[in-house]
Structure P
Amino acid sequence: MRPRNDAREITHCAAPFRVHSVNVAWEQLTGRKLSDVIGRPGFTSIDTGLAQSMKLQHIRSGIATRGVAMLNVACVRDGGFVELRLCVSPLLGPNGSVTHLLGVLTEMKG
């Protein structure tokens, strides 16, 4: 994954959506390292207040109907909660089929 300023998580497109990669901005924002989350189910290192199955259903539904899913989430960082916005969209392979999902986290300030 190329370095970016926004916090990015790429997961495989098939359940359980295992983490393929995250960037340094994601590690800094969430306080977690790639080595802690790689291969684990994606989008689980942050809390949406929804059960995991409901969260994944919301993501699938949003992508299917609008091409994107958005959730308000939180993570624990430096002993406190940080409010974040998660935007998940599909990544397409050369043949046009979905190969991965891209999650972009933005800190909600103010």
Structure Q
Amino acid sequence: MTFNNKNLIRAVIALAAIVGITTFMSNKLGQANGEKALARMQQVWPNVLDMPAQDRALLGSLSISCRLEDRPLQASATIDCLRQAMASNDVILPKGMDRASATQRLDQLLADRP
């Protein structure tokens, strides 16, 4: 089989369509997961969106590590998830934050919650 210009153009268009559809679906799924995680986070901290950027970064990183969006919509499940993420060997932490300071900050945020 030889590729002529017409076949090459069709292949490029098909590939571009597949990439476009995949990107669109990934973005929609990521947005939905983010909304689920935020709803769970707001069970613990109703004002999470008003927190300082570093605290939001920590909570967001931990929620990704423990796949918070897959947990029940309960404050206790959210807290367990975040603590499990902190204890994990492959926890994701914000840039410039080490495990000790992240653990201390999470403990403080939990103690100060409304």
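Every number in this text was worked out from the coordinates using simple rules, so none of it is lab data. In this text the structure is predicted, and so the values were computed from the model without any measurement. Cβ atoms are built from the backbone, for glycine too; each structure is taken alone.
Structural remarks
- If helix-only ellipticity at 222 nm (-39500 (n - 2.57) for each DSSP H run of 4 or more, over all residues; to 500) is computed and equals -6500, the structure in P, Q: P
- Value 2.6, calculated as distance in nm of label points 7 Å out along Cα→Cβ at positions 24 and 64, assigned to which of P, Q: Q
- For percent of Cα pairs over 17 Å apart computed as 51, the structure of P, Q it came from: P
- Test item: volume of the Cα convex hull per residue in Å³, for residues 32-87 alone calculated as 87, pick one of P, Q: P
- Taking mean count of other Cβ atoms within 10 Å over residues 56-63 as the criterion, the highest value among P, Q goes to Q.
- Structure (P, Q) behind the derived value 18.1 of mean count of other Cβ atoms within 10 Å over residues 8-15: P
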